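We did not get these values from a lab; they are worked out from the coordinates using the rules stated. The shown structure was predicted, so the numbers you read here are calculated from the model rather than taken from an experiment. Cβ atoms are built from the backbone, for glycine too; each structure is taken alone.
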Structure P
Amino acid sequence: MAGDTLTSSEYIKHHLTNLTFGQHADGSWGLAHSAAEAKEMGFWAIHVDTMFWSILLGVLFLYLFKKAAEAATSGVPGGLQNFAEWIVEFIDSSVRGSFSGKNNLVAPLALTIFVWIFLQNLMDLVPVDVIPWLSGLLGIHFMKVVPSTDPNATFGMALGVFTLVLYYSIRIKGLGGFMGELTLQPFSSDNPLIKVLFIPVNFVLEFVSLIAKPISLALRLFGNMYAGEMIFILIAIMYNAGIVLGLFGGVLQLGWAIFHILIITLQAFIFMTLTIVYLDMAHHEH
């Protein structure tokens, strides 16, 4: 898209900058027109492209599965019903294998997480210049189309899962039981004095382990998808480096796209599986 007018570093920065809405330095509110303006907007800025694409893909997920449910028949199923049933059976087997408690929320949550993240990751297979070019025709300066390459999106999903983990930990075990897990393990003693001395040590260890759950969930997904997007952008730069490198870049892009299908599926599966495991741990008393 911008390879003819931008340097390679400017091209990369352009494709990695979100369409950001926030407060400008002069106090006015609006869209950022440069990466520097987007950075100046600070914490309360909104990544409009991340919100737009994640909501659009969520609505697409709901629409497709609602349509499959409405068209469901006991006779010969159609293609959409077959696909939906296959995913539901896959999620059901994953939940049964990883979750030993009883909670009707877990399976629908796992289905939503897997399909929604997969659709977000799938946007990485769209040629990197197509949607930014179309957005440019409409006067939109930036347009990142892969929500999972935005840490705000991945941390948002991870914190949502973390909130459920805390909720069910306290609901199942009680506040005292939950605090006991944070302060009375892994070190313990029959001596009351030593047991009290172990409490701050246990709390530090268990608190770090607890906080690491949402951080690892968010950063794992973000890091893998961001790296994949960067590779596509670097390959796209090769198209402006002559016919030979352009043809070589085409071969690389095809190979990476095929391999990336595995990555986008695997990352959705890992996020879903860890969510199930964390919720299972929240339902178990130690």
Structure Q
Amino acid sequence: MRNLTTASLELATWIAKLGSFTAAAERLYTTQPAVSARVRELEEAVGQKLFLRQGRGVEPTIEGREFVRSAEQLLRQIEDLSQSFSKASAAGVVRIGTSSICMELLAALTMRVARTMPKVSYDVEIERAGRLLDRLESRKLDVAIVSGPVDAYKFKSLSLGLDRMLWVTSPQVLQERWHGEHSGRLAGLSIWCVHRDSFYWSEATRKLLPYGAELDRVNGINNTLAAARIVSSGAGIGLLSENMIERELRTGTLVPVPGLPACEDIEFSIVCMKGSSGRILLEVMDAAVASSPFRRTTVGS
């Protein structure tokens, strides 16, 4: 067998898919006579008749169907080989921002990217969502993992799913405080929450007022890992990510505060600027979606 090229394999597969030499010629930006000539050369090379004319179109012969099947497999293997080598050679530093809630997700996505792009490295910033989006807009970050709403006119985003925010405390505080009239249970107690400029601060803290919470005792903190450590030591209650404190909830180091109104679920996204592109950036965003531990559902469902 001689003169077999990827171009001849692609030609045969397109003729089989489209059912005519003319349609294949249009798809491959050539002419119908040129396609006919190339098919004759291909049939001479393999020693078999591959296509039969049927009215205005063509149909593959038995041998033609087998040839096309094998050709498609070879073309997929060539594509896979090409992509694996192009990804493996990709290199660069990705400037990525995230909140402390998503540290495990960040670890998972970097490990996933390393399988296909081992030369990619990262400069990581840990901040709250608003500042990360500002950094993204000023082109000081390439991509960010954020919670809450994203301006679709400025940013391109992929949803990572939803996480539930829970009011939790230590077993000690629960035992000391959670008895008697509910209206005074939070009086004088330190409360650890997101910063006041966060999109859900007002809604979350407002629900605490019937329990005696004093809003001037609400402490803003942008590191939820630190907040979990503070709250588990007995220093009040905190609003924390259920996904992030799964281990503490399971072992009883932190416990949900009973009776407090549920907080809204928060949607997480991975975000870049509109118009941003590139193999590495797309790989990082796809890896975040594939690695996400958050619940895959739509907001409000």
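Suppose you compute FRET efficiency 1/(1 + (r/R0)^6) of positions 26 and 138 (r between Cβ atoms, R0 = 30 Å, to 0.05) for every structure in P, Q: which one lands on 0.75? Structure of origin is P. Work out which structure the value 4.6 belongs to, where distance in nm of label points 7 Å out along Cα→Cβ at positions 74 and 170 was derived from one of P, Q. It was calculated from structure P.
Once relative contact order in percent (Cα under 8 Å, 6 or more apart) is evaluated on every structure in P, Q, the highest one turns out to be P. Quick check: -24500 is what I get for helix-only ellipticity at 222 nm (-39500 (n - 2.57) for each DSSP H run of 4 or more, over all residues; to 500), calculated from one of P, Q. Which structure matches? It traces back to P.
Could you figure out which one of P, Q the value 40, 27, 18 for semi-axes √(5λ) of the Cα gyration tensor in Å was computed from? Source structure: P. One of P, Q was used to calculate mean count of other Cβ atoms within 10 Å over residues 50-57, giving 13.4; which? Derived from the structure labelled Q.
For distance in nm of label points 7 Å out along Cα→Cβ at positions 202 and 234, the calculated result is 4.8, so let me know which of P, Q that is. Matching structure: P.
Taking distance in nm of label points 7 Å out along Cα→Cβ at positions 58 and 242 as the quantity of interest, name the structure among P, Q where it is greatest. Structure Q gives the largest value of distance in nm of label points 7 Å out along Cα→Cβ at positions 58 and 242 among P, Q.
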